[in-house]
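K.L.:
Heads up, there are several structures right after this.
The numbers here are math on the coordinates, done by the rules we state, and not lab data. Note that the structure is a prediction, hence the values are computed from the model and not measured. Cβ atoms are built from the backbone, for glycine too; each structure is taken alone.
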Structure 1
């Protein structure tokens, strides 16, 4: 990925913290995050998609995600839930919902860092923790208790005081993206989808990698539609949410097959379902002129 390395603007905690977004804005963003995979059967993309956002707009998108995380993710609460998974191999309905909410805020901040930071990559330790939490959720949902216990130990390591302190420092080393590097980042994401669509068949792992790109794009437009509301942003958000929902439901089935060992997650290939492929093709076509 070719990025503009010249505009290395630094940020401080104060510039990221102040002024605070309103509770209404944060609540609206979180509500959007929770329905990031809703299906809108009639969703349509705009005739033209643009990527013309200022550095200030991109920074604001990151700031609200960071505030949502800082205000809404308590290390002790999360650690208590992980300990319940480890010790009791079960969670109450209330704890399951709390875990879902905490993980949603963590994942959203990770996506925001990749999209809106000049380097367009996940903070390393934060990414490791988030990815391991995803593995824990998959193992727990599929009653793989031995695996869940092993993974829970790793999550507890990241939630210890020192690692979590280092994770916070990573998140605060935000470098606002220029429009040029943001534009290139989005186009590279679209190109990745395009390359996978060129394959006749893909593995479950490859399917998941495409879905992660869609999830990042959904997260991006969640921010834009809340901070800069318009029918344009809503239409893109709903279109991406639909793809995310369809791919998410299928990936859940692929994970079940993985744990049951009826399909090799990394080797066995299959054709992408037509309904998903058609929507992905339509998405990439909108960017075709800019490849």
Structure 2
């Protein structure tokens, strides 16, 4: 698979002389991955994303995105990268939803007809056609995030970066967002990099997880691998998903010998356990 992102042991100094380092394991994202970045506030998640987007330049280490150094060559790769920031109110600037979604396409020099085709296509895909003539300011939080997402993918990027996309959403909107992201990955081949504090969402979307603690990438793996490392998660001030905690306790009592990473796996394990007891 094509390697889209590689970050190796970076260091950045902010204007107030604050130094932020991010070392440990290399951060590598391959085409088709659905990457979740987990870590407490101040761990280095924002610094990592800012370097990937070329907003910061490392004074040590290296960052490569789509074969380029993003801080020096972002203009040549920006068309292949979509971004949804945590505060989407600062990102949505169009007077109508239609205008906002089409902003990047117009900026890239597409004709009015091409812009319209792309806006309508992405609006249908995200099921927000009914919002196109709305004023963004009056939309709900979940609707705003869908609009920002539509604007981020209107140019069909290879890579989509989202900072805390589930923050502030109600359970129904979270479920819709998970379904949308999984569909963008499976149907359009868009690679995902997502930060989130909502650890119970992670098994529903992640193919690969990176855990950051105190400026170090301390572990990585699929949900099953990472959530089996309960001590590593707690050392990073992260509580494991409720499902994982329950099965971890059952494993400690010798009732089960594995910890599921999804509800489907948990269902199968419990069904097997109940079946054995009934025999």
Structure 3
């Protein structure tokens, strides 16, 4: 599966679970638990929930509320449901005396209110960032300098969006700012290790500035961080080919093929590598397989 996305400030466990669900069904292991360091004072608790709310807005399900006309009502309903669940858990614990139970509920109410206000403020920030990203897209062709300025503002306002980081990288590179473009591409990959668009940009940029060997290193490191991404292994195969490493290129291409054996393009890519290595028999075999899959797809097309 790879590891936790290192750039995420929240919901990194959700991102990892999504990857895991593609590989095998989850199995509940009740002996496994997670321990959190909880604040011991009320002031610290409220500050912690304020920070959590600000981060929570950057991720599902709250991110989808940014810019929506009914965002406040939907946020209030969601947080109200969470608070009601917390109160039910308190009521279910018969070991608690009534005064303790009421005190806990009051603290939970305060924490929920602080959390909700922080989420609401952050949703406003995200809505402004989305507006600036849309403006950057509109200005990209006619006013590249203004588009770059808008993209920078959007990326600062929504630092947990790999798409905004990727857009910024593309505009920075077009403006000749290689270092800042590379930093934005690395940030995009840290947020979404499986983003082959960000990896393709990084490999091309590193190859142009530091050579094919460094480009291969970047591609292989990213592929190991997202081992279920066939696109990553395809990019690693191409980087190995460009670096003059035919055996490595074939190995990476076989890995990409194993993850999507029904894609004709994967067989065609491996056939080309076999042909470059003067392995005519395997080149023909892969090419014929590619043609067979293409014909099968054509027959099934409506």
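K.L.:
With mean projected area of the Cα convex hull in nm² derived from the coordinates and found to be 15.5, which of 1, 2, 3 does the value describe?
P.N.:
Answer by label: 1.
K.L.:
Thinking of 1, 2, 3, which structure, once mean count of other Cβ atoms within 10 Å over residues 195-202 is computed, gives back 11.9?
P.N.:
1
K.L.:
If you don't mind, there's one more thing I want to ask. Assuming 12.7, 42 is Rg and Dmax of the Cα atoms in Å, for residues 115-186 alone as calculated from a single structure, say which of 1, 2, 3 it is.
P.N.:
Numbers: 1: 15.6, 47; 2: 11.8, 33; 3: 12.7, 42.
Corresponding structure: 3.
K.L.:
Taking 16.8 as the value of mean count of other Cβ atoms within 10 Å over residues 107-114 derived from one of the structures shown (1, 2, 3), identify that structure. All intermediate terms of the calculation are to be shown ahead of the outcome.
P.N.:
Values: 1: 23.2; 2: 11.5; 3: 16.8.
This figure was derived from 3.
K.L.:
Hey, another quick one. Could you figure out which one of 1, 2, 3 the value 13.6 for mean count of other Cβ atoms within 10 Å over residues 35-42 was computed from?
P.N.:
1
K.L.:
Say we calculate relative contact order in percent (Cα under 8 Å, 6 or more apart) for every structure; which of 1, 2, 3 gives the highest result?
P.N.:
Across 1, 2, 3, relative contact order in percent (Cα under 8 Å, 6 or more apart) peaks for 1.
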